[in-house]
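Read-outs: derived from the displayed coordinates by stated rules, not from any lab. Here the structure is a predicted model, which means the values were calculated and not measured. Cβ atoms are built from the backbone, for glycine too; each structure is taken alone.
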Structure P
Amino acid sequence: MRLVREFLALFSMSLSGIPQRAGPALTIVVGVACAVGVLVSMLAMGSGARREELGNVRADRVVVTSLGAHGFDGSISRDEAAAVESLPFIRKDRDGRPVVVTETAAPTRGSRRVSGRQVFVPLLGAGAALTEVEPELRMTAGRMFRRGLHELIASEVCAREFTGFDLGDRRSLRGFDWTVVGLFDEGVSRQCIVYGDVDSLMSSFDRNDYTRVVARLASSADFTGFSAAVRANPALHLEVHREREIIEETFAPLNGMLNFVSYFVGAIMAIAATLGSVNALYSIVDSRRRELATLRAIGFGPAAVVIATLCESVLLAVPGALLGCALAWALFHDMSVSPFGYSFQLAVTPPVAALGIVWALWMGLLGGLLPAWRAAHVPVTTALRAT
């Protein structure tokens with residue numbers, strides 16, 4: 001109880017003296033705010049990218065690939081694709097047909113309207129049930145492509161950011177002219193993506209196999225049963241993935257890079273802010289040498305001095321953390337960025353802000369260790385000489 005009483009007395013004295021030590025206290029707050037603001041802003045890239053990647057994920061949508069395939073490098077024969085369509089647990093449309101889409105990918109490029117720079121644009125061949133498998137896909141202009149024709153539909157992002165994807169534009173692919181007959185929107189997705197008839201695309205690129213099959217299950221709980229049905233068919237050398245698993249695997253390198261950059265830059269800023277806090281707290285301790293020595297002389301223990309100094313350091317980090325989070329949200333939340341050619345909006349989410357606050361508390365704690373130790377070991381003779 002004595003330690004608690006001594007701590008409360010010292011802590012209340014520290015708080016009451018903050019206005020007289022406004023300069024060092026402000027140094028700590030500003031340093032922590034800068035470090036947290038940078039960290040939260042950088043982490044907002046990762047959270048924004050994940051929000052973009054997983055925004056359209058459905059629990060009842062599965063992806064069937066060849067064994068060991070990654071992304072769109074698989075190879076599924078036409079017979080295997082037909083066998084997948086006949087499996088149980090797949091949703092049926094109004095006409096009783098399975099909601100399954102065979103897909104393939106082909107390379108194409110787009111020229112940005114502003115810079116003219118050529119970048120890769122994903123071109124996917126898909127089956128007729130595309131809108132059933134992806135109900136979030138909504139046509140906003142024109143119409144859906146027709147089977148057997150060299151027709152394309154492009155996302156509105158393509159038409160907005162690239163040339164050659166407006167309604168009626170023609171694009172040359174492997175010697176054939178493909179016409180953009182429709183524009184669509186995919187909800188939260190802000191990626192440029194182009195679709196065409198899968199069989200026409202495979203014919204143009206001299207391919208015989210699909211790269212993957214996407215299906216909607218009757219229920220999200222049917223994943224285990226559907227996966228077992230695929231494994232039980234000896235004619236199928238395929239594996240089933242939840243849509244979330246495929247997307248997370250595809251974007252793992254990008255997310256890893258974003259996280260590395262965020263924590264690397266955040267760590268540098270945190271070290272700088274911690275060193276600034278140490279210097280500021282040393283200044284505070286030096287300005288209170290006589291006061292602390294006098295308290296030690298009248299019986300206050302060193303443990304209470306250490307705890308009070310650490311609490312003061314952590315307490316000063318809190319407004320800095322809140323200010324840093326607020327600035328990051330005000331300046332960067334929903335800002336559009338395109339690192340590595342992938343477009344998304346920054347997202348300052350509550351978990352990211354909470355991580356920034358925890359980061360600040362650790363900075364306050366680490367920054368206060370040495371000054372707290374020094375404060376607890378102020379020689380008592382300092383007070384005696386002062387008197």
Structure Q
Amino acid sequence: MRAVVTVLAVWGAGLGAAAQFGKISVLYDVLGQAYAGASPVALGLIVSVVGIVGLIFGTTAGLFVARVGPRRAIVAALVMGAGMSAVQAIGLGYPAMIASRVVEGVSHLAIVVVGPTVIAGLAAERFRGLAMTLWSSFFGVTYAVLALIAPPVLGAFGAGAIYLGHAVWMMGMALGLSLLLPPDPRPAPQARVGVLAQHRDIYASPFLSAPAMGFFCYTFLYVALLTLLPPEVPSAYRAAAATGMPLISILLSLTLGVWLLGRMSAVRVVQGGYLMAMPGFLLLALVWGQGLGMVIAGLWVAGALGIVQGASFAAIPELNAKPQDRAQAAGAIAQLGNLGTTTGTPVLAALLIGAGPWGLALVAGLACALAVTLHAVQAARRRRAPI
């Protein structure tokens with residue numbers, strides 16, 4: 001029972017990490033008024049700078065967590081995140097806000113590296129697929145909850161209440177995990193390795209890098225579709241697309257995805273999810289501009305990619321038995337995941353403008369094919385690797 005409670009608490013920390021993005025998203029209009037002279041790029045930086053930290057330091061964070069221990073790392077990260085939200089509640093000038101968001105980037109990165117590593121170690125093998133899939137849902141669940149509770153809280157108490165609520169949540173998770181997580185083991189001595197060598201070693205390994213390589217294509221596609229597709233849907237069906245896509249993604253991940261993980265390898269499930277998504281993109285191009293058709297195609301694609309999401313995290317412990325290896329694989333997922341999130345929306349938006357829905361569908365299909373191929377190549381490399 002303690003293990004179940006601890007897994008849920010780690011997932012709760014993940015919800016707090018996702019809210020480091022989500023709180024700014026729901027306050028975006030308020031921030032536009034607060035920083036009235038800021039350009040759209042400057043305002044966008046308030047959101048994206050958290051992900052930029054992960055993009056640069058993702059793999060390094062995995063090695064750092066392996067050295068200091070997951071309990072110390074996640075508790076410190078949660079306290080750091082709580083402090084930044086509390087400071088933001090008092091109202092900050094733009095430079096101070098950016099500085100606080102950089103610190104939140106460090107906090108966020110530590111949480112998303114530690115989370116899957118700890119959950120993989122706590123969950124019994126028969127429930128590991130479910131536990132890892134639950135972890136993978138933290139972004140979607142957070143955004144859905146914030147969409148429901150943030151508007152009334154903002155209207156009644158103002159932006160400061162959003163920041164303070166987040167600070168309280170993060171501090172509560174820090175306290176809970178400091179009591180629930182076991183003490184960190186004494187770290188094994190590790191040779192000092194340069195940053196470039198760290199990246200080389202991780203991405204050269206077909207065990208450490210495979211989950212991240214497949215996950216890059218997921219983040220490249222998923223966040224962009226949630227951003228770009230609903231505005232293109234006729235207004236009568238727009239709300240159904242905007243709310244239905246993330247919900248179907250979470251639902252299928254936790255049901256069909258978990259069922260599949262109990263019957264085949266996580267890598268096979270990832271490949272199957274991408275193969276399922278490809279005809280959905282074709283359908284999307286065929287029915288572009290048709291309200292109900294676009295909703296159906298969007299739900300199809302989001303559901304298939306939801307299966308990819310959960311299975312990608314389940315692949316971390318499946319391919320890596322040691323905690324330090326899992327931390328490095330999670331760091332790589334954070335790094336390439338942020339790369340996909342950063343690049344996917346502008347690339348697909350440019351394609352939609354320049355080549356229309358068929359251009360978007362073609363590139364999306366190629367991204368799915370790339371992910372399937374990368375996993376196949378990495379699987380072949382693992383079969384040739386010495387035992």
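The value 25.8 for mean projected area of the Cα convex hull in nm² was derived from one model only; which of P, Q is it? Intermediate results must be reported in sequence, preceding the final value.
Details: P: 25.8; Q: 19.2.
Computing mean projected area of the Cα convex hull in nm² on every structure in P, Q gives 25.8 only for P.
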A value of -29500 was computed for helix-only ellipticity at 222 nm (-39500 (n - 2.57) for each DSSP H run of 4 or more, over all residues; to 500); which of P, Q is the source structure? Q
Once relative contact order in percent (Cα under 8 Å, 6 or more apart) is calculated for every structure in P, Q, which label goes with the largest value? P
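Given a computed value of 1.4 for distance in nm of label points 7 Å out along Cα→Cβ at positions 53 and 85, which structure among P, Q does it belong to? It would help to have the intermediate numbers written out before the result.
Values: P: 3.2; Q: 1.4.
That value comes from structure Q.
Taking distance in nm of label points 7 Å out along Cα→Cβ at positions 93 and 165 for each of P, Q, which is largest? Kindly include the intermediate steps, with their values, before the conclusion.
Details: P: 2.5; Q: 3.0.
By distance in nm of label points 7 Å out along Cα→Cβ at positions 93 and 165, the leading structure of P, Q is Q.
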